[in-house]
Structure 1
Amino acid sequence: MTAWSSLLLIVLLIIAPGCNQEQPQGETLFRGEASIACDREVARLIVPQLDSFVLHHEGAHVKLEITTALEAMQQLLSGRVRAAIVARDYLPQEDSLLRAYSIEPHKRFLIATDAVVFVTAARSGLDTVSDEIIRRTLSGERTWLAKYRWALPNPSSSLAAHLRTIAGGAMRLAAFSVPSGDSALAAVRQGKTDIGVALLSQFLQDKEANPSLHAVRLVIRDTATGDRIAVAPHAATIVKKTYPYRVPIYGYLLETARNFPFGVIASIAQEPRPQRAMLNAGIVPGYAKIQLVEPD
């Protein structure tokens, strides 16, 4: 067990008896106080929705802490926050420890589905890469793609967790470490690196001001026909599940009761206004009926 896993185990053992807290007196779904940790990779998506919730509900008070996905989950597990919004599922270590100590998984809501994208400058000429080459490169193989300079978010990031999964368990690619996907985009834009890894939502927001960047298409094997096809990261390919690197954004709850944190997270995950904001950001709302219209 790694040092980080040992630390997490101690945290879990300390907080396990305290998860079923009584609901504070006078608290409702829309009135109360809650500390919420938010994954910095999705903060620009989430902060406006929390601000709007507080604005529209008298007596609603949210203390938000923007941090890494790893720290957000540790704060939830230790009971320091009543909810956490994170762009990933449990890490294998977190999941294993919950099961080993018979701790029920947290109730959670799917807020939206984003995607991992690989971004380059338009001048690079790199616009299409096979899924296989991406996986082999991230795992440490000396492929032609490994010759490019990469910017990767640090290991505590939710993006790094997804990259480890893509790489088959561990990333061994030599790269320039940055705090977040936004930082990776900046590194590419400034010419410090050739390829940056970010979320689709981050890339689309950045692209509005910096059209010089583009996300590479992935060549995959079509499961229906067996043909190799190039797939661009887009809300439509996320819905169709043809783009392989999809990212769930979850709102995790410390307590199971229908209390104030429940009301906050459920609102973001189910109410029309915040869900429309996810759609407008170019990703897929978690609570929406999607109808794709194929071009003629």
Structure 2
Amino acid sequence: MENKMTVLNNTQPTKSVSLFGGEVRVDAFGCEHGQNFSFKGIDESKNPHTTHAAIFAALGSISSTSNYFAPSPVHMNAEVVTPDDFKYSRSHKQWTLPFSENAYLHRGVCADGLSGLSPSQGFVMSAADCALVVVKCDEITIAAHAGRNSVIDMLFMKGEAQEMRKSVVENICEIVSSEDGDLQKLKVWIGFSISAGPHFQHAVNSAAYPHNKKLVEFVSREYGAECFEDDGQNGALGWLDLKKLIRRQFIQCKVKEQNIELDSVCTRSDMRDGKPVWYSNVRNGVERNLIAVTVNK
């Protein structure tokens, strides 16, 4: 099903990042625009040009990529799909983008990541505090949403599942290996997430979240204490560093540490002229930033 719409005013990125020697570009749109970039409800919307105009305007401002794919990470299932998975999904929908009658936004697959990115196929995610992961190895480019529950199997950690599912990081590395990519040469970038600190704590003695103790013990045991920032209370507050946790998972998958870059963005704490730069789930709840990954020719 195709829906056509028109957006007259484009929205410029809050921050743009060039990765891997200019081979990949990331454009992020925060809260300065006063727009909520959440995808929630877009699949059922009868008027996407009205209810989600900000998303279309943002994508129209950054490039002429022919097809943007936005898998839904709502289940944080850690899966990584390809553009073809959208084509064969019964839930597949596409919307014409404002800069070309031959450019589309695709929805309809539940997953965290997208492999097979090319100059004509970009990745889009709507998030507030979850990390973006982008990897490249020769012609292989993969981008993924990497929230805490996308890299940690919470059911296994709580003892509610017997077998631990793979994290989105492990699935990315398996795809690279299956396509004859060399993990020793894999380049990784991790960014646009919440930082460690009191705003992202997992207090081990929390009555409201009794599983926090198991989470802190699990992460420390499996990936090391480096995944937590010093909270001044011997780890009792569980200040999880999501970016360092993701980096540690890549290292365990045999990726070289020197090939992994972490940005300095904190979606909770970054301020500009006394105002927040990004939407944060911790602070805002339902509002989301928009992040697009495109491959340069």
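Some points to look at:
- Relative contact order in percent (Cα under 8 Å, 6 or more apart) from the coordinates reads 26; which among 1, 2: 1
- Label whose coordinates, when helix-only ellipticity at 222 nm (-39500 (n - 2.57) for each DSSP H run of 4 or more, over all residues; to 500) is calculated, return -10500 (choices 1, 2): 1
- For FRET efficiency 1/(1 + (r/R0)^6) of positions 229 and 253 (r between Cβ atoms, R0 = 35 Å, to 0.05) computed as 0.35, the structure of 1, 2 it came from: 1
- Parent structure of the calculated result 61, 49, 40, given that Cα extents along the principal axes in Å is the read-out and 1, 2 the choices: 1
- Each of 1, 2 could give mean count of other Cβ atoms within 10 Å over residues 69-76, but the derived value 20.4 comes from 2.
- Read-out distance in nm of label points 7 Å out along Cα→Cβ at positions 61 and 125, computed value 6.1, structure in 1, 2: 1
Where a number appears in this text, it was derived from the coordinates with a stated rule and is not lab data. Remember, it's a predicted structure, so these values are computed and weren't measured experimentally. Cβ atoms are built from the backbone, for glycine too; each structure is taken alone.
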